[in-house]
Structure 1
């Protein structure tokens, strides 16, 4: 079966459980931002990061895939999604991101002013800073979806905020 189906030619796209919505909807905007974040993390991962970083980014990307499944499910299908046992973002995932951030902060990283991504001349750090900015965009899109009346779990909303903080910290500690 070809990936080219033509089903999107009418301006709609598929969600999980056979539902279709407009490609211009707030839900698809949020999904697109998360997809961009996953790709940006992939660039950071491939740009010379150390093995510890690669493992952390891989774990973050795995969580984003589950999160995209949550966002690709309409609220009326939430119970059905949970019954499938597909991965989802919960409070434990938020706590994990916070713990990772604290672990890296313990290396002495503190906010001392605005960062200038790329100023250090390290491609991996610059790419993590780029991923951080995409994470903030994804956070805004998810919040807009929630504010539109389509409930997004608090754990998902918090995940992006904490993830962007973690990425800011990572971009300050990566060794060349």
Structure 2
């Protein structure tokens, strides 16, 4: 019985960590999450972008993690973890999209509840054997990394835009 309880609590803890990271991303980077949510309208595009961008750092990171020098191991693990963490931030857009599909009257006063609802549902989909353990979480991270890249690029382009080229709504306000 203790082994079953241990496994149950480990799984529950991992799912809680996912939801916590999604809520953290929504709280710290709401503009990025909103843009990422729009990018999830084209999931194949962001998946391919995320896969192309994450492949090199992950391969190099795993190669470096197998080297004997501890500093290179740490750098290698950092190269592997960074796309995953950025993928979690970008996948908050998917979570927001899922939560927005389940509207609630309190969404106007507490918009973070959309992320909570969507996060709980997406995390529950990770419980499905094999597909939920491997395929869905990997797709969420890869597509989230693609959504993060496109959203961050949009934000940086907006900041580089000269004032005389700013849209009328920004130039007036």
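Just checking, which of 1, 2 has the largest value of volume of the Cα convex hull per residue in Å³?
Working: 1: 142; 2: 169.
Going through 1, 2 one by one, volume of the Cα convex hull per residue in Å³ peaks for structure 2.
Of the structures labelled 1, 2, one was used to calculate FRET efficiency 1/(1 + (r/R0)^6) of positions 18 and 106 (r between Cβ atoms, R0 = 30 Å, to 0.05), giving 0.85. Name it. Please report the intermediate quantities before stating the final value.
On the way: 1: 0.05; 2: 0.85.
Source structure for this number: 2.
When FRET efficiency 1/(1 + (r/R0)^6) of positions 10 and 74 (r between Cβ atoms, R0 = 25 Å, to 0.05) is calculated, the result is 0.85; to which of the structures 1, 2 does this value belong? Could the numbers behind the result be given before it?
On the way: 1: 0.85; 2: 0.50.
This value belongs to structure 1.
With distance in nm of label points 7 Å out along Cα→Cβ at positions 98 and 154 computed per structure, which member of 1, 2 shows the largest figure? Can you show the working numbers first?
Numbers: 1: 1.1; 2: 2.1.
The maximum falls on structure 2.
For the read-out distance in nm of label points 7 Å out along Cα→Cβ at positions 34 and 58, a value of 2.2 was computed from one structure; give its label from 1, 2. Please report the intermediate quantities before stating the final value.
Numbers: 1: 2.2; 2: 3.1.
Source structure for this number: 1.
Could you tell me which structure in 1, 2 was used to calculate helix-only ellipticity at 222 nm (-39500 (n - 2.57) for each DSSP H run of 4 or more, over all residues; to 500) as -26500?
Numbers: 1: -21000; 2: -26500.
Of the options listed, only 2 reproduces it.
If P(r) over Cα pairs in 5 Å bins from 0, in percent, for residues 42-89 alone is calculated from each of 1, 2, which structure is the one that comes out at 5, 21, 23, 14, 12, 10, 9, 5, 1? Don't jump to the answer; show the numbers that get you there.
Working: 1: 5, 21, 23, 14, 12, 10, 9, 5, 1; 2: 5, 24, 24, 20, 13, 8, 4, 2, 0.
Structure of origin is 1.
In terms of mean count of other Cβ atoms within 10 Å over residues 50-57, which of structures 1, 2 is highest? Display every interim value, and only then the final one.
On the way: 1: 14.2; 2: 16.9.
That would be structure 2.
Every number in this text was worked out from the coordinates using simple rules, so none of it is lab data. Nothing here was measured: the structure is a model prediction, and the numbers come from that model. Cβ atoms are built from the backbone, for glycine too; each structure is taken alone.
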